[in-house]
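> What follows are several structures.
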Structure P
Amino acid sequence: MSADRNAFSDDAVLGGRLVLRQPLRGHRVGHDAILLAAATAAVSGDCAVDLGAGVGAAGLALARRVDGLAVTLVEIDQELVALAHGNVERNGLAERARAVCLDVGGPAAAFAAAGLIPGAVDCVLMNPPFNEPHNASPDAARRRAHAGTPATLPRWVTVAARLLRDQGALTLMWRADGLRDVLDALADGFGAVSLLPIYPKPQAPAVRIIARAVKGSRAPLTLRPGLLLADATGHPTREAEAALRDGAVLSFSL
């Protein structure tokens, strides 16, 4: 590990059912990853891919919720891949989960060499870097996890479409003010788009949007009732607490 990333913490999520080792500096696991997992539809026997997995939070949270699910964690940072591999082992998921070092924007041949064959995946989940580059963090690891370009989302959606089988599902998280970008990226090849706004507190605008879409579907778009993270007193809502601590599925469906 590099000198500025040799300090770690072991942090429990999902009410202690998942323990993740992660760097003290750089990107840290937060609500987004756990909510993304909670919004991902999967059943036992499915094959899932978590693109831009970091230390594995979203993919492993999904694996913890769905027994019999196989998950591949795809991450470009070799140091985070090593941590993700350790988190797979630490949580007793080695028979169903693995971490691979791949650039999401890399060639299809690299994915195939890692066993990720086009059209063979049941579900893809991803939380791509979505901050504008001019707001990027001076920390290199955090910048890589958070800062994207206008090409980032379309490129990641294209990769997801390549990996997914027909009628396979993509679940992604993005900035709420980037909703148009999400719909544009999903317009070619996806349908049955279902949108879930995430609100930090009552009367506040949404800060995130979770979108689920089906490859090859022609079903229309649906806008679901939003998820409120905290009530007027600042306490977590029952639905948010159920997803973040109890591993409950978020209440919207394809």
Structure Q
Amino acid sequence: MQPLLKVENLLKHYAAGRSARSKDKLAALDGVSLSIPLGETLALVGESGSGKSTLALCIACLETPTSGSISFEGIDVATLDENQLRLIRPQIQLVFQDPVSSLNPRWTALEIVSEPFFVQRRFTNPDRAVKALQLLDRVAIPRKMAGRRPDEFSGGQKQRLAIARALALEPKLIILDEALSALDCSVQAQISNLLLELQSSFGLTYLFITHDFAMAAHLADRIAVMDRGRIVESCPTENILRSPNHEATRALLAAAPRFIESTGELVHA
């Protein structure tokens, strides 16, 4: 059975100089390959600047790679034109670190979650409201808050709102780009448990991007470690936690204060 997502030898170069015509190129992605089976979670772990977010944007069809392939359900999305990409993008949704930057401050929670229905011209207005309220239920935002704006929500509630909006178009793949890193530990645990529950209910596939090995260990079936635009180690979560091979992996493990390497357990201070 083919994986839902398969990335092969992906390169993404940017001009290193001030001019876009500069001959000097910066390799943000340098031959990245990975795959994610349907219904599983791959955690992509690495330091800031390692290329994780660039990879996310390429997979979400928001950046065009320099070369390589991105196969989604057997279709190489890197070769599609803009009209064809419009059919793929709803199936791949992004949830970012800072929900404030992606939530319209003038809209209510109900309007924010309903927006994808308007953009894709799905359902009638009454049906959109009903479905949006159902999505708020699924992420544990009380219906009495549906008329409130983002600045009236806590950080964790804003992230729940962003997740509800991401679910609206029934995606197959959700990319979580540092989606938990701005939250405190107790809220991280709540949102991570919500993500696991939603994955089980909807059969979702996750690409979980983080610098936090502890949270990657909690959520992921497999972990891939990224360093300077390359994946330097990738294997099942238990294996990589107990026998890390690459220096970058060992450094990230050492920096995880809530992780006990010898037992593979998370601790919550």
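Just so it is clear, none of the values below were taken in a lab; they were calculated from the coordinates. This structure is a prediction, so every number in the text was calculated from the model and none was measured. Cβ atoms are built from the backbone, for glycine too; each structure is taken alone.
> When distance in nm of label points 7 Å out along Cα→Cβ at positions 25 and 209 is computed for each of P, Q, which one produces 2.1? Don't skip to the answer; put the middle values down first.
On the way: P: 3.6; Q: 2.1.
Checking each candidate, the match is Q.
> Given that FRET efficiency 1/(1 + (r/R0)^6) of positions 161 and 233 (r between Cβ atoms, R0 = 35 Å, to 0.05), derived from a single structure, equals 0.50, which label among P, Q identifies that structure?
Q
> Something else about it: Quick check for you: by distance in nm of label points 7 Å out along Cα→Cβ at positions 97 and 225, which of P, Q is greatest? Please list the in-between numbers first.
Values: P: 3.1; Q: 2.1.
Once distance in nm of label points 7 Å out along Cα→Cβ at positions 97 and 225 is worked out for each structure, P has the highest.
> Another one. Given a computed value of 12.4, 39 for Rg and Dmax of the Cα atoms in Å, for residues 89-184 alone, which structure among P, Q does it belong to?
It traces back to Q.
> Continuing with the same structure: Out of P, Q, which one gives 0.70 for FRET efficiency 1/(1 + (r/R0)^6) of positions 33 and 241 (r between Cβ atoms, R0 = 25 Å, to 0.05) as computed from the coordinates?
Going label by label, the one that fits is Q.
> From which structure (P, Q) was relative contact order in percent (Cα under 8 Å, 6 or more apart) calculated, if the value obtained is 18? Walk me through the intermediate numbers first.
Numbers: P: 18; Q: 24.
It was calculated from structure P.
> Given 53, 48, 43 as the derived value for Cα extents along the principal axes in Å, which of the supplied structures P, Q does it correspond to?
Traced to structure Q.
> Additional query: When distance in nm of label points 7 Å out along Cα→Cβ at positions 9 and 129 is calculated for each of the structures P, Q, which structure yields the highest value?
When distance in nm of label points 7 Å out along Cα→Cβ at positions 9 and 129 is calculated for P, Q, structure Q comes out on top.
> Tell me which structure, out of P, Q, gives -8000 once helix-only ellipticity at 222 nm (-39500 (n - 2.57) for each DSSP H run of 4 or more, over all residues; to 500) is calculated.
Only one of P, Q returns -8000 for helix-only ellipticity at 222 nm (-39500 (n - 2.57) for each DSSP H run of 4 or more, over all residues; to 500), namely P.
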